[in-house]
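Multiple structures follow.
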Structure P
Amino acid sequence: MAPIKNTSTVDLSVNIGGITLTNPVMTASGTFGYGREFSQFVNLDAIGGIVVKGISIEPRAGNPPQRIVETPCGMLNAIGLENVGLERFLAEKLPFLRSIKCRVFVNILGDTVEEYAYLAEKLSEHSGIDGIEVNISCPNVKKGGVAFGTIPEMAQTVTEAVKKASTLPVIVKLSPNVTDIVSMAKAVEAGGADGISLINTLIGMAIDIDKRRPRLANIIGGLSGPAIKPIALRMVWQVASAVSIPVIGIGGIGTTEDALEFLIAGATAVQIGTANFYDPSAVNTIISGIATFLEQHNETSLTNLIGSLHTGDLS
């Protein structure tokens, strides 16, 4: 387990929807299991927040293998939102999450507005959950397979439903597979979101040239890792400049420098995703690195860094 730097001289705390995180480093849904899986590698108490694997009402088996393919500077995944379902999550996973000190956010997914609202309502009834992250990149069966995350009006509708059903802070996770990310962000802000996290994975594919077949059984999958960082950073900057609620940056963050870029661009916090697979201690290393950077620059509070990007005369 990576040692944690003493950050007593630097205030790393941030506020997301009324919830105070001791530092801005979180784990991304789908890359950190339900927390226990990483407990022998990471000091969970030192993390700002854990976002657990996405939960649906009923358990999901996900897609058949091959479900993960390594790509240059990243990976493709087509897991298919495999999860234990709401009932097992509450009975088997939540007790452990209650035992750790960091903030816990539950990512939820559904096929209808009603499913999202039901999940939000039920999760709000249990202690040990600090907030909800809404994955709006799921197919909407009633609308012919259109994703909630690509049409602003639908994104606003599901956000409103979750906010109405829940007593917890609501963060909406945006898909990058749209033509105008700012309009999506403004729609969920209008729907009452307490925060926005972005980006989810980009859609990609890989081909086995010898077999002349897709490398993923699902044919296409979500691209993540360092390859998507410049796109994610651009979208985070655009959204943070356009909304008044906190933005959580996600996408290719694996080092302290990566995290600092997102914070300077306007993110209030960051989530570490694919890096957890090849460096389980990355979250702890990044927390220490941010504190060291602030000390070296004579900053006593992280808030002085957030959104400090200068875009004026660059000559």
Structure Q
Amino acid sequence: MLTVYRSDDVGAPVLNGYAGSLINVLDACLVNGYGDKPPVGWAKVFSDVNKAVYRPPAGNRFYLRLVDSASYAGQLFGYREMTSVDLGTGAFPASAQLANGVYLYRSNAYSLDARAWLLLATDRVLLMWCGFGYLTHDGVGTSCDSFFFGDCPSFLPNDAGLTLIVGRHANSSSASYTNFANRMSAGGVATGHYLANDFSQFGAAVPCGVLPCSPWNTSTSGSNGPPFPDPITGGLLLDRMRIIELSGGVALIRGFIPGVFNVVHKYPGLHLTRFQGRGLYQGREFLLLQTGGADGRYAVSLHEDDWLVTV
């Protein structure tokens, strides 16, 4: 079941610049629920002061480790196995790739001021958007961040390693460190994007990337393309966010990110604008989320079928 959690829900936890507030949000959404929002059934399997390890109830069930001890941002790591809050094997990213994991920037101020956030989750996947410079969702611009963790549909039968983690590759509020939907490239890997292992199923963690929609080769979703609405269809053009990995210098398409779409227009709407799907997506509703770029937007489906981990 797909559940959408928002900072403006009744009873929603507060995200701010202080240590531990990101853990409070994930606890509420994934494990405990709040107000009239039930949790999606993830387990908090290990914890310590400003540290937590979460595990989804279905799929590969790889572990998500959060160190939420610093001001401004939380550090996030994926693991294939874990035996305590600090010990695990099969890290992605591996320590040699990104020793401090990836980051989700939760606030640009060391204060108790609440920050806008939105989280979509299923029993296998979570996507969190954070407006680290905004008290509410109104007037959102470039000061925002996104994080993804979970299983993805694969073009390889019985693929047991297509669990993806995407976040900032440094603890900085600079837009140059914004990765999700803002670092798409036909060339292969992008910083802050990692898979649990390569398509051979035997390797360790591998960097990966997200393929932009040709002929609009752009690094940011929703920053280029035909005018909106599309002159041919009269609607919004969307493209799957396809995951690519390099093998022998060749870019291979491994699968795609569930529930999330590249917007093939420049500035098609404001943050949280809703659109109705057409064609293959008739009867589905989509929500625009602001990327870290000035014009960037990506779309998330509000229909749970688009979040299933099947091709």
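Taking 21 as the value of relative contact order in percent (Cα under 8 Å, 6 or more apart) derived from one of the structures shown (P, Q), identify that structure. Only structure P yields this read-out.
Work out which structure the value -8000 belongs to, where helix-only ellipticity at 222 nm (-39500 (n - 2.57) for each DSSP H run of 4 or more, over all residues; to 500) was derived from one of P, Q. Only one of P, Q returns -8000 for helix-only ellipticity at 222 nm (-39500 (n - 2.57) for each DSSP H run of 4 or more, over all residues; to 500), namely P.
Largest in distance in nm of label points 7 Å out along Cα→Cβ at positions 84 and 156 among the labelled structures P, Q is structure P.
No value in this document is a laboratory result; all are computed from the given coordinates. Quick caveat: nothing in here was measured; it's all calculated off a predicted structure. Cβ atoms are built from the backbone, for glycine too; each structure is taken alone.
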